[in-house]
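Listed next: structures, encoded as structure tokens.
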Structure 1
Amino acid sequence: MKRILLALTLAASLLFGAVSAPAFAQPAAARHIVDAAAIARINDTLRQMTSDGTIVGASALVFEHDQEVYYGAFGYADREAHRPMARNTIVQIFSMTKPIVGVALMTLYEQGKFNLDDPLSKYLPEYANVQVYAGADANGQPILEAPHRQILVRDITRHTAGFANGKDDAGVGPLYATADPGNYSNTLTQLSQRLASVPLLYHPGEHWRYSNAVDIQARLVEVLSGEPFDRYVEEHVLRPLHMNETRYFVPPADRGRMAVIYNRADDGTFTRKPDDEDYRFNFNHWPLTPGSFGFTSTLDNYMRFARMLQNGGELDGVRILRRETVRLMSTNQLSDTITERWWLPSKGQVGFGIDFAVRIRPPQDADENNGQVGEFFWDGAASTLFWVDPVNDLEAVLFTQMMPFDKVHLHKRFRDAIYGPARLPPTAG
């Protein structure tokens, strides 16, 4: 009966606004993307970008048909110490934390703890009376109005809740700064309550805008499971997958493997972030266990997560999610009526599922990121990247530690190296 309900939910999700078919096509078993030519392209790309100073260091791992087909590491994890990038280098993955949190939440979905179209306030009552920012009056005071509808759980999984994202958001930025939901000294309970006190930027469901929504997913996990979020994700995702180096706190014995984050200036020079700033979150224990960022990981650890998704929720005989749940997560949930999508179109021809971007069309020109329709993926603020390509039965993880986010087109060049030149649609006329 539960499998029937999940199938019906997927069908309802498609009717709700998905514009792409589910990602899981039959793999092209006889085809191999990462052949000798692709390996040479990947090596040449990463070697050149590190040797000419475009990036400080990078490492990559690719699996195809459940076999490792590529590993490479180039440049430095710590340039000043002359410590090279390595297979066991630990990096800060920032927003690549989010898909892990989404998987943890969806284990509770499978237990029948919530439905995607439930009002968020059913579980987090602080969202029952949220208001929407509608401009300012003659005295500069915010004008607030009731939302057209309540925030749904679905909204916090696809970034359509209306949440402000920071102190620079027009109109509500000062209110966000005062609430300070992301302060490391907050618990998830406090983060949620503080975020709920900030007016929404737009009516729920009307726009796509990146925000603290996955922190609220983490809080929802706590409420639905009755356990602290960090304990739940450890017990139900990380430990079963043997992801023992995917964690918030990095103990002293492992800190010598941490990569440094480098800030890249417009002139191409790199400046090391001060260690007390770079490692502040991960070298200390904080009340906050965020869902939007915070985990560190290694190539092999994160690849185990990607392989589990590729295998429909199972790895090495351990099942984390049902296949139909992974299919639901990797199906586009954004209808064509959601036209305001902030910077999401910079990722290519994509929609958004549950904590993943989902590729719904091939690249339309040579400047867009390459990839296979049906692929789902995400990246991190320090320019890390992973994707799962069900059509070709391929998973890739790319690590570097560079801010601001990928101004050198590393992701595109890495993708092009794997897939070769993008197959573009014929030009009209």
Structure 2
Amino acid sequence: MSKMDKNGTAEIKINGQTLVYPVYEGTENEQAIDVGKLRKDTGAITYDPGFVNTGTCSSDITFIDGEKGILRYRGYDVADLAENCNFIEVAYLLIHGELPNQQQKAEYSTLMNQHSLIHEDMIEFFRHYPDHSHPMAVLSAMVVSLSSFYPEMSGDYKEELEMTVTRLVSKLRTIAAFSYKKAIGEPTVYPRHDLSYCENFLNMMFDSPVCKEPYNTTMVSALNKLLIIHADHEQNCSASVVRGVGSAGANLYASISAGICALWGPLHGGANQQVIEMLEDIQAEGGDVDKVIERAKNKRSPFRLMGFGHRVYKSYDPRAKIAKTLCMEVIESTNKHDPLLDIAMELEEKALADPYFQERGLYPNVDFYTGLTYREMGIPTDMFTVMFAIGRLPGWIAQWMEMKKDPHGRIARPRQIYTGPNLRKVVPVKKRK
């Protein structure tokens, strides 16, 4: 197992047998018991719904410590990257393993602009989607369609892979912006060679014959940081899907398209949209935050406080701190007052002071403030998950590439505990009751 050291053994007792399995340790002292031979030795498997305690791979991409609120990409703290890098630098870091130097950054940015156009025939696809199609449906379909127009992944050549990766990172924002223009019935805006990655996206989203200055430098900076804090998050649902699909030998386009579909789920990338909808409901009901908190604490109520708690983080989500600051900066730059922000801040303050939330480690997560920020930037609610996908793309690519190179990699194939009927005989149809 790459970059893991053997660190002792663990004994497992089952059916009178005592079995000894190796324990491996990662660079941040995380330990894992290798139970790969458990079924062969005993006939038993591990039972771990949702893979809460199951490590499916070793990885040198992202490190998370949920108890301490730590998130690092390739060893760099996410706050440090957000403060000192733009999104293209972080994308380069995740995909290539190191931050680019000045020349590499300039060349990478140039490549992004050179490959930002999509094939002109693909524009016909947008025209034939039904009105008000969800942007995530369009995004996933268009990404897998790229394999028909850019089929260079037929071989395993490094140069071809590099070009495919570059095209995908560049073209995803174009596809996203075109899908938005289609949804609102406006003409598409082509990318420009003189704009940066995030400037180009905002321009393609908001430029029109009657609006030439839709964004400011604060929004560009905020978008770079929002994409950075979403860039990777270890073996989450969508990353696991990308790896799983890729483990079957599927190409990068198909694997990323599957990841986009996984991200679409409201329990994953769609959560920031649900936060906005929750805040709007609170506002419509008079803005009584205390009442909402009591509903969230009531075990008999189906109501959930969206944007609080996380599968991994048991302290304040480090991305949420950055997102909150960005939200304030963007709102200040627009000179607007958003009543939903007032509700969000009051909700956070009272929830963090409540023992119920403290005891359960329920802190604001990254979704709590990102939706508010995108809303202030003029991005519609149904595009929030698309924004998440644009940010997460470099991480998905890095995970897929790492999976392909893993000498211990095998096709993803979890086991199960069967709970259905025992062997039965088929009764002829005329005799069935």
- Query: Taking distance in nm of label points 7 Å out along Cα→Cβ at positions 55 and 375 for each of 1, 2, which is largest?
  - Reply: 2
- Item | For 3.7 (distance in nm of label points 7 Å out along Cα→Cβ at positions 71 and 351, calculated) the corresponding structure among 1, 2 | 1
- Message: Quick check on the output: 0.50 is FRET efficiency 1/(1 + (r/R0)^6) of positions 143 and 303 (r between Cβ atoms, R0 = 35 Å, to 0.05), derived from one of 1, 2. Which one produced it?
- Response: 2
- Query: Here helix-only ellipticity at 222 nm (-39500 (n - 2.57) for each DSSP H run of 4 or more, over all residues; to 500) was calculated and came to -16000; which of the structures 1, 2 was it taken from?
  - Reply: 2
- Note on the structure: Candidates 1, 2; Cα Rg over 2.2 N^0.38 Å computed = 1.07; producing structure is 2
- Item | relative contact order in percent (Cα under 8 Å, 6 or more apart) - structure with the largest value, from 1, 2 | 1
- Message: Matching task: 28, 25, 14 is the computed value of semi-axes √(5λ) of the Cα gyration tensor in Å, for residues 199-382 alone. Pick the structure from 1, 2.
- Response: 2
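Throughout, read-outs are computed from the coordinates displayed, never taken from laboratory work. Given the structure is predicted, the values throughout are model-derived calculations rather than measurements. Cβ atoms are built from the backbone, for glycine too; each structure is taken alone.
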